[in-house]
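Q: Pasting the structures in now, so scroll down.
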Structure 1
Amino acid sequence: MKGPQRMLAATAAAALLIVAAPPTTAEETPTVVASTPYTDLTPAASADHLAWATTRPKQQPLWVQPIDGDRFRVNATDTWAIKPEIEGTLLAYTESSMEEFQPDIRFFDLETRSFLEPPAGVNTSDHGEWWPAIDGDLLLFSREDPETSYEELLLLDMSTGESQVLASSSGGRRYFTPGGIAGGLAVWSRHSFDFKTGRFIACDVYVHDLATGATTMLDNPGPRCQFGATVDAQGTVYYGRSGFTCGHHAQLLAVLPGGEPTVLIAFDDGEDFFTSYARDNADGSTTAYVDGGTCAGATDIWSIEV
């Protein structure tokens with residue numbers, strides 16, 4: 001999938017959403033934790049910071065909101081950014097120039113508010129690197145050849161520089177969305193997108209066990225779209241399930257692989273979300289984040305205590 005097409009597909013679902021109050025059908029109503037007049041996407045959080053991207057005309061800033069201060073923009077005004085990840089005081093995200101589409105993964109120190117050089121083995125000069133997820137020294141991300149659309153999902157040990165390919169795809173309409181890495185698991189979504197109709201035609205969630213090296217697909221009652229996966233320190237996978245059009249029986253689910261999923265949010269008809277993020281709390285609980293709204297234009301960032 002060529003770079004600009006990849007960006008279109010990555011934001012297509014979210015581009016159908018508009019700011020709205022959280023749904024009333026959840027067991028616990030989510031809280032709106034970030035909102036702008038535009039489309040707010042791809043949340044990430046720690047105990048001290050919340051980060052997300054905002055799509056607005058001719059710009060896509062990446063915001064960081066400290067718990068005790070004012071939000072600030074991380075990427076320069078001549079760049080777009082998406083999919084932050086927070087690990088301690090380290091912020092990672094995807095960034096590209098507005099003029100020349102060449103996405104790379106950027107590292108930023110939230111304590112000193114300065115950029116860091118990513119380790120060797122992350123960025124390349126002739127490929128696009130996307131969607132970082134971090135657990136300690138492990139970095140999960142995707143790498144795409146813009147000429148052939150060949151894509152690899154990579155797991156890099158940043159302490160040694162060694163990497164392994166967890167999955168690959170050569171189809172121009174198919175791509176990966178790395179979701180999260182924690183609890184001995186790496187999770188991601190795989191999508192097939194029809195540019196003629198602007199719809200997803202297949203999407204599933206995959207779970208990779210770091211100890212055994214086994215990769216399995218989460219059960220899909222089908223035909224359903226499963227998307228937006230992440231995972232917490234206890235190995236619980238959070239992901240979306242819906243029809244193939246926006247707002248068609250969308251749910252946020254949680255499951256321990258091999259078990260039966262629990263519905264955390266049952267969205268009202270016409271409501272949906274794009275990605276999820278799991279924040280591990282000091283007391284062992286998890287806060288789940290989604291970029292949700294109604295199917296008409298933009299999104300907010302919501303959270304729910306699990």
Structure 2
Amino acid sequence: MVAIRNHLFCFGLGYCAKTLTQGLAREQWSISGTSRTPRPATSDLTMHAFDGGSPIADAESVFDRVTHILASAAPSDNCDPVLNWHSEDIAKMTSLKWVGYLSTTGVYGDTDGAVVDETAQPQPSSKRSQNRLQAELAWMHLLETSAVPVHIFRLPGIYGPGRSALDQVLAGKARRIDKPGHQFSRIHVDDIARTLIKSIDNPNPGRIYNVCDDEAASPADVTAFACQLLQKPVPDLIPFEIARQSMSPMALSFWQDNRRVTNGRIKSELAVQLRYPTYREGLTSIYGEMTG
């Protein structure tokens with residue numbers, strides 16, 4: 001039996017964090033994390049309630065011997081909930097080797113389709129993205145003041161099993177919106193996990209990484225490919241000016257920025273080899289899982 005050497009604590013054990021934990025060798029890792037409502041612990045996972053409105057109970061004991069932290073909890077209008085309640089606790093954790101904060105490429109704002117890398121000056125256009133940028137700065141401040149080994153990962157649209165264009169088509173919710181020249185970057189959840197593991201193995205505190213695939217594309221093209229895989233009719237294109245009339249404010253906010261994000265840094269510095277370099281490989285794999 002190999003002794004457990006590392007302890008990963010996930011603030012927000014959601015889609016990305018769960019995928020990361022599945023990629024870690026469990027004989028070498030202890031895993032714990034939070035959920036908004038109490039959930040029972042399992043043989044290999046300890047859970048703690050944390051909704052951002054109050055601190056984790058008995059935090060000193062909970063954080064004892066934690067070596068790695070992944071934070072994905074969304075910030076509020078006023079603060080990052082993790083740092084609001086536990087920045088002092090994290091600053092005092094002498095066993096920490098790595099901290100990853102999951103942010104968004106939305107912090108770059110609208111580039112009118114131009115490509116951006118990590119050296120671009122953030123100019124978030126939505127309140128949600130502005131909150132993320134403020135949270136990034138707060139985490140980086142913890143690095144500067146307390147030497148907490150913080151890494152920032154900026155994510156675009158995330159897809160994977162159960163959360164893809166294939167699911168939208170099967171649910172009858174797929175639309176193909178025509179907005180010429182407008183493209184989105186995206187990333188398969190498995191490649192997020194691969195990147196995080198590479199960073200854990202090669203920590204570089206203070207570094208910011210764009211985590212996206214190799215090809216930005218219009219959602220209409222992605223939906224068309226999903227329909228082809230499922231052998232379903234491809235919906236007609238709907239002009240954006242018509243489609244926007246029935247969009248929710250949240251959905252409309254995703255269309256206000258047009259940018260393409262480059263992933264060169266994760267390849268050159270972390271030697272990441274994407275399993276799904278474009279949506280085609282990603283959707284084909286998900287379709288294969290669906291059909292057995």
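Q: From which structure (1, 2) was FRET efficiency 1/(1 + (r/R0)^6) of positions 29 and 229 (r between Cβ atoms, R0 = 25 Å, to 0.05) calculated, if the value obtained is 0.60?
A: The structure behind it is 1.
Q: So if we calculate distance in nm of label points 7 Å out along Cα→Cβ at positions 61 and 245 for every structure here (1, 2), which label has the highest result?
A: Top value of distance in nm of label points 7 Å out along Cα→Cβ at positions 61 and 245 goes to structure 2.
Q: If helix-only ellipticity at 222 nm (-39500 (n - 2.57) for each DSSP H run of 4 or more, over all residues; to 500) is calculated from each of 1, 2, which structure is the one that comes out at -10000?
A: Considering all the candidates, the number was obtained from 2.
Q: Please state which of the structures 1, 2 yields 6, 30, 40, 21, 2 when P(r) over Cα pairs in 10 Å bins from 0, in percent is computed from it.
A: For P(r) over Cα pairs in 10 Å bins from 0, in percent, the value 6, 30, 40, 21, 2 is produced by structure 1.
Read the figures in this text as sums done on the coordinates, not as results from a lab. Since we're looking at a predicted model, the values are computed, not measured. Cβ atoms are built from the backbone, for glycine too; each structure is taken alone.
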